[in-house]
1. Could you figure out which one of P, Q the value 7 for percent of Cα pairs over 31 Å apart was computed from?
2. Where is mean count of other Cβ atoms within 10 Å over residues 23-30 largest, in which of P, Q?
3. Can you say which of P, Q returns 0.25 when FRET efficiency 1/(1 + (r/R0)^6) of positions 55 and 79 (r between Cβ atoms, R0 = 25 Å, to 0.05) is computed?
4. Just checking, which of P, Q has the largest value of distance in nm of label points 7 Å out along Cα→Cβ at positions 7 and 175?
5. Starting from the value 14: which structure in P, Q was relative contact order in percent (Cα under 8 Å, 6 or more apart) calculated from?
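None of the figures in this text is laboratory data; all of them are computed from the coordinates on show. All of these numbers come straight from a predicted model, not from anything done at the bench. Cβ atoms are built from the backbone, for glycine too; each structure is taken alone.
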Structure P
């Protein structure tokens, strides 16, 4: 397991992550990319703790995602199954488990203040923290995708399932975008990755 983990997370995180996996009896599956989520946790029918993480994530995102999912398990075990999935108990667990990893041996120096800020009050998805998303994106494999917040108002773009939209205005925290074929309006997270089309 340590050898497998070493392919996906920073070298100095392997031993402590391996210990977390063993201590919490996690059955970890590294899976092909799912567009809608980076990872998930569930307690299987047999009572086994199953965590899946996308293989396509860069090593820093993979580490944050894995700790995020282990935090669900730890929070449920400590506080009971009736807590909110991303409530205060989960935030407390995520902070406690993540802080030991926010060190220069594990993350590049320029990410440390961004991570420290994010983990003062972690959100259900680190994708809602635009500054952290952009900082982590530089470690992704190159692709031709853009985040919605980066493209100009009125741009035409395609999403993962082939549907085409026109970017509209920002409403509170999400962008209103109109599906070209149906005229229906959908809300998009600013950090959703899309393919910009020539207009």
Structure Q
């Protein structure tokens, strides 16, 4: 097998069973795997994950690789948090998921979040003093949680707080987001 740019790198993706934005899960998982990364999708249960398109239309179903309770964060080099309003809102209320986010940050490993995914970063206090982007409706939440700034850019990488945070706005920004994710992963 030919050497690929992300061979030997492990990525953990956290989702809930319903409401993750299809392209924010399927596109990163596919591209990262094509680039050689070992990607693990973790959800609260082993039931299929029902994605949505535009937060309303049913998308693909994805079978999780494991459950949140069984994940050892030390087995992965980068954490990816896809959006989807319903998914991100449920994820930020899940204590196990928040514990995984906190463990990644505490170990200095990068975290990537797109669209509504940064809600978990808000919930864990990781935005304080940082510059981020997100879906525009999260701007006030991010600023009220103590972020230094929120910017309307396709992708932002901020490494000022102990771990790199890679954030992005919407599925339209996936190419820039995944390029930044790859750089954060290789640099980790």
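1. Details: P: 25; Q: 7.
Label of the originating structure: Q.
2. Working: P: 14.4; Q: 20.4.
Once mean count of other Cβ atoms within 10 Å over residues 23-30 is worked out for each structure, Q has the highest.
3. On the way: P: 0.25; Q: 0.65.
Label of the source structure: P.
4. Values: P: 3.5; Q: 2.7.
By distance in nm of label points 7 Å out along Cα→Cβ at positions 7 and 175, the leading structure of P, Q is P.
5. Details: P: 14; Q: 20.
Only structure P yields this read-out.
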